[in-house]
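Dropping the structures in below, format is structure tokens.
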Structure P
Amino acid sequence: MTAQTIPAPGSTARRLTGSHRSFSDRAFRSTTALAALAVGLLIVAIGLLLVWNSREAFQEFGLGFIFGTTWDPVKGIYGALPYILGTIFSSVIAIVLAAPIGLMTAIFLAELARRRVAIPLTFLIELLAAIPSVVIGLWGVFVLSPFLGSTVEPFIIRWLGWIPIFAGPSYGIGLFSAGIILTIMILPTIVAISREVITTVPNSQREAMAALGATRWEVVRGAVLPYARSGIIGAVILGLGRALGETMAVTMVIGNAQNIPSRLFDQGQTIASKIATTFNEASIGLQTSALIYLGLILLVITIAMNVLARLLVRRVGSEGART
């Protein structure tokens with residue numbers, strides 16, 4: 001007569017609970033994987049849609065479209081170079097101005113400001129990101145551009161006009177105004193991310209430098225910034241991505257001239273502003289296809305910048321880990 005094994009009390013309940021937990025984990029994993037896959041497929045679908053709808057312009061002009069300088073719907077000649085350069089130049093102006101201002105602001109908020117000052121100031125800076133771009137554009141048209149055209153630009157031309165890129169005349173509307181507007185719009189992104197990265201630096205880093213007799217500036221320069229540099233670079237690249245794709249505010253202050261800008265104060269157009277001002281009036285066919293081709297170029301530039309940012313952050317992070 002064989003003895004029967006009696007299950008321990010509660011073992012059945014534990015098995016049921018374990019199986020239920022395993023099912024919940026699998027369901028959670030599957031749901032999140034489907035969400036991630038959907039986002040990836042969405043990006044691929046957008047790219048394929050742009051490629052398909054721009055095929056007419058690509059067949060007509062090929063890669064020469066990128067280097068073409070004429071946009072003439074009457075003659076059916078289209079080129080993207082003025083708008084590519086306008087996009088790059090305005091974004092570079094914005095990054096050159098926004099990166100140091102944003103970094104210094106983030107350092108002040110995270111390292112120097114008292115809590116009663118840092119909290120409301122951080123809130124105000126983040127609130128700047130919530131202002132609609134068309135409102136910022138209106139402010140740029142009626143306030144910023146007249147101010148730049150009557151004071152800042154003549155001052156720069158007077159003292160630096162011997163350098164070709166800073167030569168006159170001054171219009172108040174142009175690449176410089178667009179760059180200032182973009183600076184304002186990407187500052188919240190750079191400040192918020194840089195501040196969060198700086199606050200994650202361990203206090204032991206600061207205390208070690210301070211114990212060696214370092215000043216506050218030396219602590220920030222020697223302990224905080226090297227530890228946080230990969231995140232700061234990522235914040236700057238994210239700001240650049242925002243600047244590349246901004247439309248309404250830039251359209252209102254850049255002048256929308258169809259020429260290759262050669263000076264800081266020239267009027268021009270970006271890819272986004274060209275699409276925004278032309279698409280509703282474009283004829284079905286080659287012109288619409290050329291505008292979609294412009295959108296495809298902007299998508300490629302944005303993706304390339306994000307890939308570059310990933311590689312740069314990874315490289316800086318690995319160098320920081322070795323040091």
Structure Q
Amino acid sequence: MSIAKVMVLGAPADQGIPLVAALERRGFAVSAGVRRAAALAGTPVAHLPAVAADIMDAASLARAFAGHDALAMHLPFEFDRARAAQFGRNIAEGAASAGLQKIVFNTSCFVADHDLDLSAHDGRRDIERALEDTGIPCVFIEPVVFMDNIVRVWAKPSIVNHGIFAYPAAPDLKISWVCLDDVAECMAAALATDAADGHHVPVGGPEALVGDEVAERLTEAAGQSVRFQSLSPDEFAARMSELVTGSREVAPLSIYEGMARFYRFYNDQPASPLIVDPDANRRLLGVEPTPMREWLARHDWRKAY
């Protein structure tokens with residue numbers, strides 16, 4: 001199978017930008033499927049050819065995918081499971097109609113091999129099944145927790161201004177934190193080989209760290225003492241909601257409620273589901289995961305944002 005032209009859904013977003021860069025480094029010709037005509041303007045991927053694509057319109061997806069060999073994508077979290085499943089059916093229909101040769105889907109989260117009664121998680125499984133049912137070779141890249149969360153507006157100011165790394169992880173929850181650049185490299189590698197076809201690929205970093213160990217690495221990178229504060233998932237959700245909406249009230253089916261439910265599940269497990277064997281990905285995709293210390297050193301810890 002020879003993949004040359006790749007359609008990307010989500011190109012101008014945080015996960016799409018490093019994906020486009022990784023694909024272009026490998027010599028793929030990349031187009032962006034966008035719902036809004038101006039979606040690429042002012043972004044690092046503004047040079048890409050933009051094609052109209054609406055994940056709620058299978059016909060628009062078929063037109064967007066036409067002339068491409070493969071699809072690489074991440075999707076917004078959807079906390080209405082039925083709607084998420086419809087995303088999957090629409091994309092599957094469009095991909096089959098266009099005759100795509102491969103699909104690489106970044107789930108943007110841990111995915112278990114069974115439903116968890118978490119709508120966003122279970123919707124991801126519905127999307128995966130819809131894509132598999134097309135018969136098109138699929139690779140599901142399933143990252144656990146992003147290092148990039150640490151530099152978000154809801155995390156970095158507390159680290160820089162107060163020396164506190166606050167996160168909704170129990171003190172003993174081990175996480176194989178992974179950076180977005182590595183996720184992008186895994187996706188690009190999956191398009192460059194047939195070795196991962198049909199695989200669900202958990203993706204994490206080279207170390208499984210508890211919160212205190214992340215704080216130790218932050219202390220080294222920031223040049224100031226940083227301690228870990230374990231937030232309850234509900235407190236985390238309330239803070240996120242307050243930051244964005246001005247209210248600590250967490251609306252049903254909001255991303256804040258959804259994230260709280262994810263972390264409540266992670267924290268309640270007898271063994272962390274967020275630990276990934278880095279050697280498995282080295283063997284399968286040839287991607288060397290970035291250590292937390294190396295990733296932290298790339299960022300400026302003298303300013304909050």
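Figure out for me which of the structures P, Q the number 17 belongs to, where relative contact order in percent (Cα under 8 Å, 6 or more apart) was derived from the coordinates.
Q
For which of P, Q does FRET efficiency 1/(1 + (r/R0)^6) of positions 179 and 203 (r between Cβ atoms, R0 = 41 Å, to 0.05), calculated from the coordinates, equal 1.00? Don't jump to the answer; show the numbers that get you there.
Details: P: 0.60; Q: 1.00.
Derived from the structure labelled Q.
State the single structure among P, Q that was used to calculate helix-only ellipticity at 222 nm (-39500 (n - 2.57) for each DSSP H run of 4 or more, over all residues; to 500), giving -12000.
Answer by label: Q.
I have 3.7 for distance in nm of label points 7 Å out along Cα→Cβ at positions 59 and 267, calculated from one of the structures P, Q. Which structure is it?
Working: P: 3.7; Q: 4.8.
Comparing all candidates, it corresponds to P.
Have a look at P, Q and say which one yields 42 for percent of Cα pairs over 27 Å apart, as calculated.
Corresponding structure: Q.
Each reported figure results from applying straightforward, stated rules to the coordinates on display, with no laboratory input. What you are looking at is a predicted structure, and each value in this text was computed from that prediction instead of being measured. Cβ atoms are built from the backbone, for glycine too; each structure is taken alone.
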